[in-house]
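Novice: These are the structures in question, set out in turn.
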Structure I
Amino acid sequence: MAEKAVALSQDSLDRLLNQLRKEYDAGIQYRQGRAKAWKLIEDQYYGRVKAGLPGRFNVPLPVMSGFIDTLVSKVDDAPYLRFEPRSEAYYRTNRKVEALWESVSSPNDGFDIESVDLGAKKLGAMSGRAIYKAYGESVDGFKFRTETVDHYDFSCDPMGGGAGRSSS
């Protein structure tokens, strides 16, 4: 099936690019304030300390690492999806989707949802946000993949809409 190309006028393209730039800048500016807190938490978790005064020792105490690891241990169950049919007409469709999930989430072909989920939960405990990337690929047969996206590699719109978006 061929996709149709959509032609935009130069004015429409300029407006779209301007809106995109404003939303990206707003997300980066919002993230900068939070990144300071992330850095502090990560320094405490990994035991990084500032240089001490001459003749004094600056010994890290593993309080934050114990806190994060204990928190993650409480929520370390692997994700499980269950679909509820909206009506009886969707019962068979839901069963098929659940069967597909069970087949792609089993630990075969290098798919390991448990370790990806655990890594995302640890990042979420440190930053307040866990971000997953899920996709399928069809090289040598269908394979479902998930990855954890680091919070430093992600930008979002802090207001959930669009910065600088006009109402017209």
Structure II
Amino acid sequence: MSQLLKTAGTIGLGIVVLLALLAVPLVLIYGTVFVAEKLIPLASAAALVAFGVCLNFLLPLSLFRFTRAIAAVGLMIASCVFGAALWLTGVAVVYNYWGMVGLFVGLAVAGVGVVPIGLLASALQGEWLEVASLVLGLVLTFGARVLAFYLAQKMDRDMMPRNHSLA
């Protein structure tokens, strides 16, 4: 009888551990949705401020050789702000249209799959304003990043000696 109770206890413990392991992804996904829904207004406001700073300060600073470093760093920071707002919006869109399964698939694709899946989900639902919003977020994120890298390369070329083989 003692051996039977030990075996039953081991099986019970195994089932509890298995259920806990299955619950962890669900808690993480629901937590991601909860955080995304709470942070989207803040992220959108931060992205709007970053867009204003890029347009009014960083782009003019990129025109002058001695201020390109400030512009490049600022554009890279703005790119991260745009990317965070885009990712949070993608999480909310995917969860609203395709639920837990779509969000799990999106997060399983290196965590960034929620944006393309959000594009697909909103396009299939005919929500073209959300598609445009996600595409604009992609353009802002990667546009700012590409411009920052371009400015950094331009600074490197400007500082390279004229007689260097790469110049």
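Novice: Any idea which of I, II comes out highest on volume of the Cα convex hull per residue in Å³, for residues 68-155 alone? Working shown, then result.
Specialist: Values: I: 137; II: 77.
Checked I, II; max of volume of the Cα convex hull per residue in Å³, for residues 68-155 alone sits with I.
Novice: Using the calculated result 37, 30, 15 for semi-axes √(5λ) of the Cα gyration tensor in Å, pick out the matching structure from I, II.
Specialist: Values: I: 37, 30, 15; II: 46, 22, 13.
The value was obtained from structure I.
Novice: Next question, about the same structure. From I, II, which structure was FRET efficiency 1/(1 + (r/R0)^6) of positions 36 and 140 (r between Cβ atoms, R0 = 35 Å, to 0.05) = 0.20 calculated on? Working shown, then result.
Specialist: Details: I: 0.20; II: 1.00.
Derived from the structure labelled I.
Novice: Given a value of 1.28 for Rg/Rh (Cα atoms, Kirkwood Rh), for residues 20-83 alone, calculated from one of I, II, which structure does it belong to? Mind dumping the intermediate values first?
Specialist: Working: I: 1.19; II: 1.28.
Traced to structure II.
Novice: helix-only ellipticity at 222 nm (-39500 (n - 2.57) for each DSSP H run of 4 or more, over all residues; to 500) computed as -16000: which structure among I, II?
Specialist: Values: I: -16000; II: -29500.
Considering all the candidates, the number was obtained from I.
Novice: Please state which of the structures I, II yields 0.50 when FRET efficiency 1/(1 + (r/R0)^6) of positions 60 and 124 (r between Cβ atoms, R0 = 41 Å, to 0.05) is computed from it.
Specialist: Numbers: I: 0.95; II: 0.50.
Computed on structure II.
Read the figures in this text as sums done on the coordinates, not as results from a lab. All figures in this text were calculated on a predicted structure; none of them were measured in a lab. Cβ atoms are built from the backbone, for glycine too; each structure is taken alone.
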